[in-house]
Each structure stands twice: as structure tokens, then as C-alpha cells.
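There are structures below to look over.
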Structure P
Amino acid sequence: MELLTVNGILFLLRWVHFLAGVIWIGHLYYFNFVQGEFFKEIDPAVKNVATQKLVPRALWWFRWGAMFTFISGVLLITGTLHTGVPLASSWGVLILIGGLLGTLMWANVWFVIWPNQKVVIASANQVLSGGQPIPSAAGLGARALVCSRTNVMFSIPMLFFMGAARHLLVNKDYSQANFGLLSLLLGIVLLLLEINALKGKVGPMATIRGVITGGFVLTLVMWVIIKVVA
């Protein structure tokens, strides 16, 4: 019967959030750390077969893992705030930062990575059927890569702040002014990175070491902003 209480329902949402998140982020790391490096080493014919047979299956789990993580996260944050936890508390600030990063990542999956990868898959299918590749496939695949690498970078501070909300006791009650300034500064940082994901180049994120380093640097920058504004 405990699961039928408000706290029980919030626990179930958190459980679903964890399960879906493991599926989502696990596939994100698989694409960037395993499949991407493998695709660099195989010939085009094998790559086209893998794109036709393997990639669609992995992308199904990837995008729906992202969707269920996003939906359960929104419901979880909304439900917790409904219990009376203040938004300007340390929990509210840290969980909203993690939620903002997760939302950007979800949007990149559903509105950039998945639509672009559909064209890449269709192009591989045409080639395997004896046709010509779709001319725009290479460019769209490159854009999906930039967004995917950006998501890897975002995932590192996202997991940090999600965990910090419950397990790193900041015990800071943010004033309205501090909350607004904090939102502005963090918003600028993330907006610039998201613009690069949509319009820019992969840059230092071209390598696994580069994207992981970028994620830790971003975490540090965001944490410094929080501490300075506080």
C-alpha cells in the first residue's frame, strides 16, 4: 500500500526515470564510444549493412529511452514541487539544472539526431538496393554527430547535478535575485553550447578524450557559477 501514497508514486516515477535513463545514456555512450569508433575502421559496404540492420534497432531504444526519461523526469519534478519543496532551495536549483540539461539532450535526440539519422538510414538502404546515396545524408549525419557529442558533454554535468540534488548537501536558500542571476548565467553558457550543437562544428569533441574532458570542464564551470552567485 505504500506505493499508493504520494511518496510511493514519486518513488515509482524515480524508478522509471532511472531505468529509462540507463537505457538512454547507455546507448548514447555506445554510439559515441563504441559504434562511432568501429564505423571509422570498416569499409563502406559493411558500414551500410550495419546502418541498415543495427543502427535502427539501437536508435529505437535510444530515442524511446530519452522520451520516457524526459516524461518521468517532468512528472517527478512537478510532483516533488507540489509537496511543498521550494524552487529556490538547493534541491530546486540543482535538480532544475540537471533537468534543463536533460531537456536539451532530449530535444537534440528527437528534433535533430533522430530525423537526421532517418535520412542516413534511408541512404544506406538505397545504396544496398543498387541505388545512389541521398546527397544530403552526409551533411545531416555530421550534424547529428555534433548534437550527439554535445549530448555526451551535457550528460556529465547532468548526472552530477541530478545526484547532487539529493546527495550533496549545499543547504543554500537562494534569494529571488540570486536565482534570477544564476538562471541567466547558466542559461547563457548552455545556450551558446546548444547553438554550436545546431549550427557549429564538433571541434574538440571530435575525440572521445575531448568530449569527456569537455564534460568535466563544463561541470566545473557551472559549479563555479553556482558558488559565486551564492
Structure Q
Amino acid sequence: MAMADTSDPRVHMKQAAARAALDLVQDDMVLGLGTGSTSAFFVAYLAQALKQGQLRGIVGVPTSEKVAQQARSLGIPLTTLDEVSYLDLAVDGADEVDPQLNLIKGLGKALLREKLVEVHARQFWVIVDESKLAPRLGSHVPLPVEILPFAARATVRWLNTLAHCRAALWLREDGQPWVTDNGHFLALCRFPAGIEDPQALNQTLLAWPGVMEHGLFLNMAHGVIIATAEGEVKRVVRE
């Protein structure tokens, strides 16, 4: 992974949360490996533990080509969902966490594979710094939605008809759409006052044929590891 900016206090928090998640890992586990900056630290620490013999028999299921490349480069054995019946544990970051431990994920552009991997996990734990906590989903970050390239702009027009939603196709710096590992485009949906009813929005989005998946991860996380600026690392378990 690229060298982290150690002058940024958020980096230290991400590292602390990722390091704490290693306590959840036991020998011979099949692990879901998340995508994103905090998850990249976890993968690096996991590889270090394997190399030093602190953990044995670990096999990972990556949630993106990027994390698969990182894991391979660090010597972590990989498998796929097709080859295992379940995952013992998945560890991933989040872009936003509400008080009920519902999540917005996907600003790392891997939400569909993340959701598919993590729904197969017996336990799914989220690692974040305290800046990712929000009173309501959508308060601080947009909701990414993975959409079919066919009629993508028509799908974005439909997204803009949803209550309080301001949607746009997610474009690269060169003006071309971002393309996911699955060959889909991404839209960003902004809700100025946050998402009033995430469950209803979940159902509405999945009922539309141009939507392949979205970044609402509702009732999925078993727990969240939160690192604070004061150096504290807290575990919160969903009731």
C-alpha cells in the first residue's frame, strides 16, 4: 500500500481501528477483506501477523481487484465465494455509521462486491475513525449507487425524482464515468438533510431496473470498532 501521511491524525485513528480488528481473527478463518484506506491497513497488519506466525491458516475473500492485488503482494492466500460456503468474519471500513450501526459504504467504488461478500459472513465488523459517525445516514457523505451503463443518464434522471435527492453520474477527472470492477457506472446521491427513511429508500432503489446495488448497508454490521482522536478504541455491538 502507498505510504500513509503520518501527519494526518485520521491516519493514526485508521491504523488503530485496523490493528484492533486483528483481535477478532483466529487461526484457520476465512476472512472477507474490505476495500478502502482503513481496510488496507487491516490487510497489511493481517499479512504481518501471518508472516510472523501469530496467525495461521487464514484465507481471504477480497471485495475488489485492488484489495486482491494488495493481498497477493503481501502473501495472503485468497479464495472466492464460489469456493467456500461461508466466511467466518468480514472486516471493512465505512463512509458513514449511524447510531443503529447502519452504514453508507461504497465511496471506494466497490460496494456491490463488498455487500455480496459481507452478507456471507457469520460476523461483519466495521473499522472506522470517529469522523465517520453521523446522527443520520447521508448527513455528511453522498450515497453511491451502482447502475447499469445502458441508459445510465436516464437512471440518474430517475434518481433525481426521489424525495430530497440530488443525483449525478460519478465522473473521473477526464469527464468519463467511473467504471466498477463489475463494469457498471456509479451515481452519487446527495441528501442535504440526510436520508429520512433508509429502509424505504433501500426498497425503492432495488426495485428500479437500472440500479444494480446501492451503498446502504442496513442491519448488516455485527459491530463497529471506532478509533478516537484521544487514542481510545471503542467496540460497539449492534443490539
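What follows draws every value from the coordinates through simple rules; no lab data is involved. The structure displayed is predicted, hence computed values, not measured ones. Cβ atoms are built from the backbone, for glycine too; each structure is taken alone.
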- Task: Work out the source of -7500 here, i.e. which of P, Q gives that when helix-only ellipticity at 222 nm (-39500 (n - 2.57) for each DSSP H run of 4 or more, over all residues; to 500) is computed.
- Result: Q
- Message: Going by distance in nm of label points 7 Å out along Cα→Cβ at positions 26 and 210, which of structures P, Q comes out largest?
- Response: Q
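Looking just at mean count of other Cβ atoms within 10 Å over residues 146-153, which of the labels P, Q belongs to the structure with the highest value? Intermediate values should be presented prior to the final figure.
Values: P: 24.5; Q: 16.6.
By mean count of other Cβ atoms within 10 Å over residues 146-153, the leading structure of P, Q is P.
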- Message: So if we calculate distance in nm of label points 7 Å out along Cα→Cβ at positions 34 and 154 for every structure here (P, Q), which label has the highest result?
- Response: Q
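For which of the structures P, Q does the calculation of distance in nm of label points 7 Å out along Cα→Cβ at positions 82 and 130 return 5.9? Don't skip to the end; give the middle numbers.
On the way: P: 5.9; Q: 4.6.
It was calculated from structure P.
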- Message: Looking just at distance in nm of label points 7 Å out along Cα→Cβ at positions 90 and 122, which of the labels P, Q belongs to the structure with the highest value?
- Response: P
- Item | With Rg and Dmax of the Cα atoms in Å derived as 17.6, 54, matching label from P, Q | Q
- Ranked by distance in nm of label points 7 Å out along Cα→Cβ at positions 74 and 218, the structure on top of P, Q with the greatest value is Q
